[in-house]
Structures are given as C-alpha cells and as structure tokens.
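Rule-based calculations on the coordinates, nothing more; no lab input. Model, not experiment: these values are computed from the prediction. Cβ atoms are built from the backbone, for glycine too; each structure is taken alone.
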Structure 1
C-alpha cells in the first residue's frame, strides 16, 4: 500500500479490506456510515448476518498491531453507531449482527491483513 497523507492511507486501507471481504463472499451494504455517535468503516452482509467492520492500519513503527488497537472505548462507539444504523435501516432488523475488525499492518513494502470475525460483542 503506497504511503501518502493520513486520509489517503485510511481510504486505501478501507478499500483493501473491502476487496478482501468481498473476495470472501461478503456483500457491501455501506461504507463510512456516519452519525453523531461515530463512524463505521464497513457494513457488510455475510449470508443473513449483518457485519459491522472496523478497519485499522498500522505501520511498522507502532507498538501494537492494527487489529489489537480497537480498545473498549472504540468498541462502545461502534456498537452505538451500529444501533443508529439499524434504526435508520429497519430492513436489517431481523439479521444477526457481528462486529469484525480488519487489521492491516505494514512493514516496508509488505502489508499483512488480519481479519478477526466476531472480534467483540455488546455487553
């Protein structure tokens, strides 16, 4: 993944993750869903399961991996934002819900993707 400004890197990471999830059979519902509670990078459908996916990118200078950087505070924001999404899109109200994390770690010119299905659950 080419390194440029932060926004561009984020968009590239989300595109990389989206392509990967599509290749694995998930269907894109929305990207960058925003509301006052926060933002969800990718909303996908995996069969009859609605997937809210957080995409994280880290370069080689970071102490933690991208996938492990989604802390409890961020998880709560994603869960609240997912509830807002469901409120605006009642057609998905009967779907099971899953929260995934897609971590992209870059070392030199190599990018490693780690997809964690069901990474966390609402309390």
Structure 2
C-alpha cells in the first residue's frame, strides 16, 4: 500500500509540474509548435536515464525512491499521449513538416537526454 501511495502522490506532482512547464513554454516560445510537450519529454528522458543508471550502478536509489520518481512523477510528467495527439493534429492541419519535426525532435532529443542522464549517473556513481 505504501508503493501505491508514493506513486499517487508523485503522479499528482508530476501532472502539476507538466502543466506548469507547458504554461511556461507557451509563454516563452508561443503556440506555433508543441514546445511544452517536447520539453517535458526531453526532461523526463534525462531524469529517467539518470535515475535508472544511478540505480543500476549504486545503491543510492532505493525501491520507494524509484517508484516515486520513475513510476509516479515521471509517469505523469512525460506526455507521450499528448505528443501523439499534437503530431496527429499537425498532420490533420496539413502541417506535415511540423508533424515530422515533432516526431524527430522528441525521439532524437529524448534519446540524447536518456544518454546524458546515463552519463551523469555514471560520473556520480564512480
């Protein structure tokens, strides 16, 4: 029951954080592109890569912390379903370039962020 509570509390925090980052990105860069979704996906990948590699290299990340951060917070913070919707919306509006750019940017930057998180965790775990 503790795990469910941790995941639920962290999920609420992740969802609120996602909303805040989305608002911030909209104010910073406007609404012509899905910058908020891209930003939360890249940040989520960076944090997840860091946490999971740190967990595999050290004993610093215990099970409750992993559940709280990786499952709860990041599960609600990252927005793959929103990414899919926004990509489809771009396609329906005839903005095929923006749809393609959205897919490529999320995939490439997300994978790069996972790798950067992994490298940072390796540096700390040494």
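Comparing relative contact order in percent (Cα under 8 Å, 6 or more apart) across 1, 2, which structure shows the greatest value? Largest calculated value belongs to 2. Which of 1, 2 yields 14.3, 44 for Rg and Dmax of the Cα atoms in Å, for residues 14-69 alone, as computed? Structure of origin is 2. Suppose P(r) over Cα pairs in 5 Å bins from 0, in percent works out to 2, 12, 17, 19, 19, 14, 9, 5, 2, 1; of 1, 2, which structure was it derived from? It traces back to 2.
If mean count of other Cβ atoms within 10 Å over residues 30-37 is calculated from each of 1, 2, which structure is the one that comes out at 13.8? This value belongs to structure 1.
Structures 1, 2 were shown, and helix-only ellipticity at 222 nm (-39500 (n - 2.57) for each DSSP H run of 4 or more, over all residues; to 500) at -27000 was computed from 2.
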